[in-house]
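These are the structures, in structure tokens.
None of the figures in this text is laboratory data; all of them are computed from the coordinates on show. From a predicted model like this one, the values you see are computed outputs, not experimental measurements. Cβ atoms are built from the backbone, for glycine too; each structure is taken alone.
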Structure 1
Amino acid sequence: MSDLKSKRTAAGISGSVLCAKTGLSRSRLSLIERGYVSPATEELQRIDTALDELIQAKAVIERVAASVGWPMAKAQTPDV
């Protein structure tokens, strides 16, 4: 498994959400994550930046939800 996919799945971010943020097709992200294609440096940077932003946003949402007593799910299996 690629570092990118490991980071994404560990954070619980779905491939579909990352694709929506980056503008990539789901099949392109899949090919990159499985190592079948080598993305350009700019494309890889765009994916990594988007993933970092999504991880930060998810953390903020979880903190706010916890602060108002919103019940939080234990763990969800993201689509991979």
Structure 2
Amino acid sequence: MKVYKRQFLKKHVKLSLLAERTGITLGYLSRIINNHLVPSDELAQSLAEQANVLSFQTDYFTATDFIPKITIKVTEQ
């Protein structure tokens, strides 16, 4: 999740309620929004929908906001 969206989410959404509404633990949600875990597509969609509802937005969050961009750094040996 991009920093500005993470900040908006933390400021405008009660994260424990978001976790409850999506059926996950607060710890699991924390790992997702801090880009430590990759949720399923269905969970990412649910997170986006509920985050929009809880923050009174219509389409600010999308499923891709909850899926980290994974980059692989290759080093030569």
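Each of 1, 2 could give distance in nm of label points 7 Å out along Cα→Cβ at positions 43 and 67, but the derived value 1.4 comes from 2. Out of 1, 2, choose the structure whose coordinates give helix-only ellipticity at 222 nm (-39500 (n - 2.57) for each DSSP H run of 4 or more, over all residues; to 500) equal to -15000 when calculated. Only structure 2 yields this read-out.
Using relative contact order in percent (Cα under 8 Å, 6 or more apart) as the calculated read-out, with 43 as its value, let me know the right label among 1, 2. Corresponding structure: 1.
To test your reading of the models, identify which of 1, 2 gives 13.2, 51 for Rg and Dmax of the Cα atoms in Å when calculated. Structure 2 accounts for this read-out.
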